[in-house]
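Bear in mind these aren't lab numbers, they're just calculated from the coordinates by the rules spelled out. The shown structure was predicted, so the numbers you read here are calculated from the model rather than taken from an experiment. Cβ atoms are built from the backbone, for glycine too; each structure is taken alone.
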Structure I
Amino acid sequence: MRKNDEFIMEIVDVTNEGSGVGKVDGMAVFVPLTAVGDIVKVKALKVKKTYAYGKALEIITPSKARIENDCRSFNRCGGCVFRHISYDAELSLKANKVRETVKRIGGVDLEPQPILYDKCDRYRNKAQYPLNEQGEVGFYAFHSHRIIECGDCLLQPPVFSEISNAVTEFVKEYNISIYNEEKHKGLVRHLYIRKGEKTNEIMVCFVINGDTLPKSEVIINRLKEICGEHLKSVVLNINKQNTNVILGDNCKTLYGSDYITDILAGVKVRLSPLSFYQVNTTMAEKLYNKAAEYAKPQGKNIVDLYCGAGTIGLSMAKGAKSVIGVEIVPEAVKDAKFNAKENGVENARFICGDAKAAAEQLKCENIKPDTVIVDPPRKGCDSELIKIIANDFCPESVVYISCDVATFARDIKIFGEEGYKLVEYTPADLFPRTSHVETVGVLIK
């Protein structure tokens with residue numbers, strides 16, 4: 001095969017990033033915007049020794065999973081990868097991905113429980129939009145920092161597009177400069193919106209390369225007209241660093257409160273611009289309920305590692321003997337303590353530090369956790385942490401919540417070497433129409 005060759009092939013699989021996969025003369029060819037079962041005419045764009053990247057020139061025979069794409073930015077924006085197939089087909093792909101990864105990397109041949117899911121559109125409670133030179137709000141194109149104007153994104157609440165349109169008009173009308181990351185000049189870097197799914201409270205945050213936003217009273221009044229009583233907070237986030245990191249450390253409230261509130265799994269949660277919060281509230285509740293089903297917290301001492309603002313542990317506190325959250329970020333621990341007090345939870349406390357320090361502290365207090373919950377970032381758990389959990393905490397069970405099934409599978413294999421066996425796991429689709437899938441599992445000593 002050479003670059004620019006054209007050929008016909010069948011799509012037989014999908015990559016983790018959503019591209020279709022076919023084979024020609026034993027060579028794998030990756031083709032975006034195709035579906036399993038498609039017969040496609042493909043043009044080779046890049047050819048390596050054992051694989052190639054191609055472009056679909058024509059869908060000769062469409063897959064039964066195919067549907068009409070309903071988004072004008074679908075093939076340009078870096079968000080959705082599955083708007084061209086039915087949601088049932090997407091769920092099947094994700095469930096298969098989780099099962100095959102757990103078997104291939106984790107070495108565990110165990111069928112998952114049925115995938116958890118809900119609605120596939122309008123589910124996000126947060127959006128972080130970069131702005132282009134014209135002041136238009138959008139998203140980055142796939143694997144780039146080129147901004148694609150998005151209009152009404154179908155993953156966001158409709159009010160988000162109303163807000164973003166108002167901001168675009170505002171920066172154009174008052175000639176407010178847009179940040180250029182190559183030159184490190186310009187003021188407005190990102191528009192950041194949060195909405196409480198249960199409370200309908202809205203926060204609008206401007207991430208700026210400066211200390212003030214000119215004519216801020218004008219945009220505040222326009223946001224009031226759009227959001228009405230639901231607008232609870234307008235905030236500036238100050239980020240003067242030459243970095244790709246979206247948020248800076250300092251916030252300045254222009255209107256209303258420093259935070260909004262929402263309710264997740266029965267827990268009232270305070271949300272500032274810097275607070276971590278699952279972007280799909282309904283599905284996060286389903287995920288946390290499954291975690292509670294696995295943890296069986298009644299009468300137990302629960303240790304919640306990577307506890308963040310404490311939501312998971314606090315959602316299990318009612319029936320538990322005690323909940324101890326461990327988090328290394330001081331601001332998150334402060335939020336967790338506030339959330340515990342706000343919800344009247346008296347059997348939970350929070351330790352600011354790493355897992356090793358927490359294990360030593362609990363050992364000195366003669367506290368042995370019955371269940372440890374881990375909800376690590378995408379990179380998974382460090383192998384040293386797994387050894388600390390297995391040998392220092394030594395719980396009866398470990399509940400593992402994962403946003404990357406590959407690191408989940410890797411880690412359950414390490415847990416297996418330390419004497420813990422995966423006995424059940426469940427995929428959960430918190431990010432419909434994207435390539436991401438979450439997993440929650442329980443390991444028994």
Structure II
Amino acid sequence: MGIVRLSGKQALQYAQLLLSSYKDPQPRHATLCVFVDGAGERIDEVVATWFQAPHSFTSEDVVEISCHGSPVILRYCVQRATEMGARIAEPGEFTLRAYLLGRIDLPQAEAIRDLIDSTTLYQAKVAAQQLGGSLSRRVAPLKEQLIEMISLLEAGIDFAEDDISIAPNDELLRRLAPLLAGLRVLEASFQFGRIVHEGFSLAIVGRPNVGKSSLFNALLEQDRAIVTSIAGTTRDLVTESAAIEGIPVRFMDTAGIRESSDLVETLGMERSHQAMADADLTLVVYDASVGLDAETAALLERAKVQGRFLLVANKCDLVAPESVATEAIAVSASSGENLSLLRERILERIAPGGMLEANDGFITSLRQKGLLREAVEYLERANSAIEGSIPHEMLLLDLYAALRGVDGLTGATTADDILNRIFSTFCIGK
């Protein structure tokens with residue numbers, strides 16, 4: 001099935017010309033009718049639904065014509081509509097109209113794009129929460145606090161000639177502290193929001209023959225990398241994408257790291273080190289039956305310096321549990337032992353503190369993060385100004401600048417070029 005959507009004041013008029021017997025439709029009622037060509041000849045049997053303004057996605061009159069999905073029929077239906085005077089929608093124009101007419105705010109519009117781009121069910125659920133206004137509801141009270149603070153200062157300036165201190169510095173600092181803290185927490189949520197939106201990369205590193213490729217295959221649940229008993233089988237970077245609890249993951253199996261004079265193996269090890277540097281999380285794997293050695297210890301130190309990591313003791317089925325390093329996660333790639341535990345630890349390291357279950361809204365785009373960073377910086381300047389007893393007229397400049405950043409987040413004050421940049425990333429028809 002395919003749908004042709006008409007939106008605008010003449011949507012119903014055009015639909016009635018395209019469809020026979022579509023004379024007096026009821027709003028929000030599906031009607032079986034016939035799509036005809038210019039001569040009135042039958043082309044397809046379709047279902048049409050009229051959404052009367054403002055009760056539609058765009059808040060305009062909208063008619064959706066559900067055809068049988070043939071590209072030929074769909075193209076002809078669009079062609080007939082354009083011949084009557086309609087035009088092809090720009091990318092994201094339906095959503096843009098919904099935003100401009102107040103049907104949705106800007107975070108909700110961006111959530112529609114995220115929902116369309118979702119590759120996992122969890123991503124879709126998060127986008128649906130954002131579309132439901134979770135981020136907007138989180139921003140609203142912070143904006144209200146900022147407006148109240150601005151109003152207080154404006155009132156203090158108005159009554160300055162009466163020598164009445166409506167806004168003493170201690171009161172201003174008390175009001176500013178929770179506002180600044182709330183915006184900082186929301187800005188920090190981008191660390192997790194980016195991972196939900198884009199996924200994360202995970203590098204598996206270690207000495208040759210510790211079972212990196214076996215672990216790579218086990219986590220993927222498919223035989224992607226070649227596994228043999230010969231040390232150094234993997235000499236290049238092997239990558240594959242999968243998901244852990246709905247978070248997209250780009251797994252990277254790397255060449256074993258050891259002293260070698262072989263040129264190809266040396267190049268492979270250089271790529272292994274680069275993968276560690278680029279990855280959001282590194283699994284440092286060692287053979288539990290051999291124990292931690294100097295080369296693995298050096299890799300571990302390198303991983304600590306570069307960022308987040310987990311130490312994994314593979315082949316735990318060959319040793320007693322007490323022989324495994326305390327800080328290591330004991331697993332067996334061959335038997336599958338503790339692989340579910342490893343997946344849990346991976347998510348804990350990437351999304352600490354139960355962030356996967358969070359449903360109170362978080363930011364997912366660099367645009368949103370940039371605006372929050374701007375607002376936080378102006379509020380930090382305001383905080384310093386209060387402590388330095390700067391006149392309230394100057395303080396207001398910083399508060400109004402912070403308000404512009406918050407307004408830009410929700411779309412209350414957004415320049416046309418920013419809107420064009422956002423909605424140009426949508427597909428046509430959304």
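Thinking only about relative contact order in percent (Cα under 8 Å, 6 or more apart), which of I, II has the largest value?
Values: I: 12; II: 16.
Ranking I, II on relative contact order in percent (Cα under 8 Å, 6 or more apart), first place is II.
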Candidates I, II; mean count of other Cβ atoms within 10 Å over residues 297-304 computed = 16.4; producing structure is II
Among I, II, which structure scores highest (criterion: distance in nm of label points 7 Å out along Cα→Cβ at positions 113 and 137): I
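I have 0.65 for FRET efficiency 1/(1 + (r/R0)^6) of positions 209 and 313 (r between Cβ atoms, R0 = 41 Å, to 0.05), calculated from one of the structures I, II. Which structure is it?
Corresponding structure: I.
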Ranking I, II by mean count of other Cβ atoms within 10 Å over residues 81-88, the structure that comes out highest: I
Taking helix-only ellipticity at 222 nm (-39500 (n - 2.57) for each DSSP H run of 4 or more, over all residues; to 500) from the coordinates of each of I, II, which one would give -15500? II
Cα Rg over 2.2 N^0.38 Å - highest-scoring structure of I, II: II
State the single structure among I, II that was used to calculate FRET efficiency 1/(1 + (r/R0)^6) of positions 89 and 169 (r between Cβ atoms, R0 = 41 Å, to 0.05), giving 0.15. II
